[in-house]
Structure 1
Amino acid sequence: MEIAFVLLNCDLGFENEVVEKIKDLESVKEVYGTFGAFDIIVKVGNIEQKKIREVILWKIRKIHHVRSTLTLMGTEENN
């Protein structure tokens, strides 16, 4: 299974709303609010890397109040 971690920044005060919208998306395995440089971390997993890319580009990044994302792709050696 391919895995990616997506670090998000969102508009102040909308963290919980964004988490709620993300947690039920296809291929989303885990979602956490965080303290620090990023507001939310999302673990996305799928057998196909293409599906992960689609979820990030066309679902997560399009959510209202998401300001920026940083995606870290896992390597096969760690799976």
Structure 2
Amino acid sequence: MGWTGLQNGTLLRAAEKDFDTFVTVDRNLSAQQNLSAYALAVVVLRSPSNRLKDLRLLVPDLLATLADAPAGLATFIDPAHR
């Protein structure tokens, strides 16, 4: 996508042009950015690590969340709250 080096608001602004949902492991994104300013749903994966083996466990919950994740808000997926 040519987004190397984009961060924070610039990254979200670029993402909202082509995507409906932004999936991240950045737990602080919702505190650092005014998500209501973006026409984009943000899904935050809360995992013990960002290793694939840990993130894979969250995929079923992620897939179930994507259709209903509201734009302008962060939705958190946490394996501890299943």
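Just so it is clear, none of the values below were taken in a lab; they were calculated from the coordinates. What you see is a predicted model, and the numbers here were worked out from it, not measured in a lab.
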Item to complete: Could you figure out which one of 1, 2 the value 31, 26, 23 for Cα extents along the principal axes in Å was computed from?
Response: 2
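Of the structures labelled 1, 2, which one yields -8000 when helix-only ellipticity at 222 nm (-39500 (n - 2.57) for each DSSP H run of 4 or more, over all residues; to 500) is computed from its coordinates? Please report the intermediate quantities before stating the final value.
On the way: 1: -4500; 2: -8000.
That value comes from structure 2.
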Response to the item:
With relative contact order in percent (Cα under 8 Å, 6 or more apart) computed for every candidate in 1, 2, 46 is reproduced by structure 1
